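Taken together, the values in this text are just the output of simple stated rules run on the coordinates, not laboratory data. Small disclaimer: the values here were computed from a predicted structure and weren't measured. Cβ atoms are built from the backbone, for glycine too; each structure is taken alone.
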Structure 1
Amino acid sequence: MDDRPIAVLGATGKTGRRVVRRLREAGRPVRALSRSAETRFDWTDESTWDAAVRGAGALYLVCPTDPAPVAAFVRRAADAGVERFVALSARGSEHFGVDGVSFGTDMVAGEAAVRDSGASWAVVRPNNFSQNFSEDLFHAPLVAGRLALPFDDTPEPFVDVEDVAAVAVALLTDPERDGEVVDVTGPRGITFREAVAAIAEAAGREIRYVELSREGYVRELVGEGWDEADAETFTQMFDLMRRGALTGTTDGVERVLGRPAADFGSYVARTAPTGVWAGA
């Protein structure tokens with residue numbers, strides 16, 4: 001077993017902190033990287049890059065919103081001796097950055113950088129996270145009792161972030177999985193309306209789902225303080241979802257981990273008792 005540390009970017013984020021925990025539980029040395037970590041890492045400060053990758057054998061890549069520094073950083077990491085990269089991307093990334101879609105260009109840059117690194121690499125492409133309903137993004141609206149999105153009743157196979165992290169760890173620690181691109185989904189598709197109904201029932205309170213027009217959603221985001229260009233880019237994710245780009249399920253979790261993917265219902269059942277969806 002390689003005893004060099006595995007560097008984990010975004011170590012305080014949704015996937016990164018779970019990757020760190022799972023690696024430590026497996027007895028693997030970990031270098032958790034973030035702006036506030038003991039080994040500080042900042043995409044905008046190149047003076048932090050060398051210490052982040054020095055002596056590391058593998059690296060979990062979570063890209064910044066601005067993809068400009070990604071290729072240079074990955075090259076520096078490879079030159080420093082990193083032999084294995086696993087990039088976090090997203091399902092449907094083949095649609096990002098083309099045909100006027102600016103959403104997801106950071107993930108496209110990450111995939112290209114690891115492929116071009118000259119090192120061993122893999123990519124994990126998850127669907128929308130179940131934990132988006134409890135940790136950010138959709139959480140505050142649910143607490144307020146109304147989740148409004150520009151999305152119809154097209155089903156989505158929401159994926160548990162614990163499964164995403166487990167797949168990422170498997171890819172980081174198994175050099176035989178060179179060049180694998182793993183699409184990771186939940187075991188079944190459900191609509192946002194059904195997801196909100198399940199959360200409301202488990203939380204024991206009324207929470208509404210409201211379908212907005214595309215323009216109405218952009219206006220809501222701008223009203224919440226978003227820059228209009230950023231709101232437009234983010235809304236492109238829902239455009240892709242409405243086209244069915246993320247609808248089908250995959251066997252990625254079972255193929256890598258040898259077990260079924262966690263269902264959205266099990267996520268709700270274990271999350272509701274924490275009180276995260278209690279009313280404000």
Structure 2
Amino acid sequence: MDTQAIMALALRLAGQSEVPADSGIDVPAADVKRALFGIDADVGDLLLAKQLGYDLLINHHPTGGGSQVNFPNVLRRHGFLLEHAGVPRKAAEAAVEALLDEHESAAHARNYDKLPSEARLLGMPLMAIHNPCDEIGRRVMDETLKTELPKDPRVRDAIGVLNQLPEFKKALTKIVVRMGSEQNPLGKWVVIHGAGTNGGYPVAKAAFVDAGHLRRLREEYGREGPKNLVVAGHIAADSVGINVLVRELRKRGVAVDCFSGVIDV
């Protein structure tokens with residue numbers, strides 16, 4: 001497989017028709033037989049991959065170039081997820097605009113060619129697959145909850161269902177209730193994952209989900225009030241989607257080794 005085929009596979013698994021703004025191929029590879037897949041890469045990881053004879057380093061988080069400069073565009077998916085959960089469109093759009101104000105200026109100032117230029121100098125193929133893997137993971141978590149939750153579930157039931165996934169079983173971090181209580185009725189719920197990054201206070205206030213600005217949420221709704229905020233864990237949740245792609249690559253004959261945070265199950 002080449003890097004284009006690997007990206008196309010990720011898009012197909014995520015149900016996407018085009019490469020999201022936070023993903024891309026920095027240095028292409030024509031024939032990938034061995035790949036190293038991690039969550040956060042730096043120049044040391046490029047050197048490691050080259051020294052160990054890998055054909056490609058796949059990083060989950062944006063590596064540079066367009067995937068960093070255009071990253072804020074992916075944040076608009078928060079609006080889609082909020083609307084899908086029943087939040088009125090105007091409220092969802094307002095939450096996203098507040099989020100974009102913060103991230104667009106940061107993306108504009110970023111040194112976007114650092115890692116890609118290092119990869120080019122080393123002759124080490126490099127690509128980033130961020131939103132497709134996160135969307136795959138969101139679908140897995142969402143469908144698992146829909147299928148396995150009992151009638152009239154409580155928050156503890158949702159945690160128990162997610163803990164059936166091997167990534168959460170193996171993770172050092174545990175699923176935690178940051179607001180509300182495990183004993184509370186679960187009520188209407190939504191999985192917010194696969195929209196670039198933490199939605200912060202605007203998205204959390206609109207949907208009552210997300211770990212951003214937790215202090216302000218608690219001030220408004222109460223630490224143990226009726227609204228429930230369950231944080232699954234960044235690395236474990238990222239690994240859920242990454243592992244689906246890794247398994248499919250291995251089926252196609254690519255030898256994939258996971259490192260840099262990926263919980264390989």
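Overview of values
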read-out	value
Origin of the derived value 26 (relative contact order in percent (Cα under 8 Å, 6 or more apart); candidates 1, 2)	2
Ranking 1, 2 by volume of the Cα convex hull per residue in Å³, the structure that comes out highest	1
Structure responsible for -11000, with helix-only ellipticity at 222 nm (-39500 (n - 2.57) for each DSSP H run of 4 or more, over all residues; to 500) calculated and labels 1, 2 on offer	1
Answer label among 1, 2 for the case where distance in nm of label points 7 Å out along Cα→Cβ at positions 6 and 238, calculated from the coordinates, equals 1.6	2
Rg/Rh (Cα atoms, Kirkwood Rh), for residues 110-173 alone - structure with the largest value, from 1, 2	2
Structure responsible for 3.6, with distance in nm of label points 7 Å out along Cα→Cβ at positions 150 and 166 calculated and labels 1, 2 on offer	1
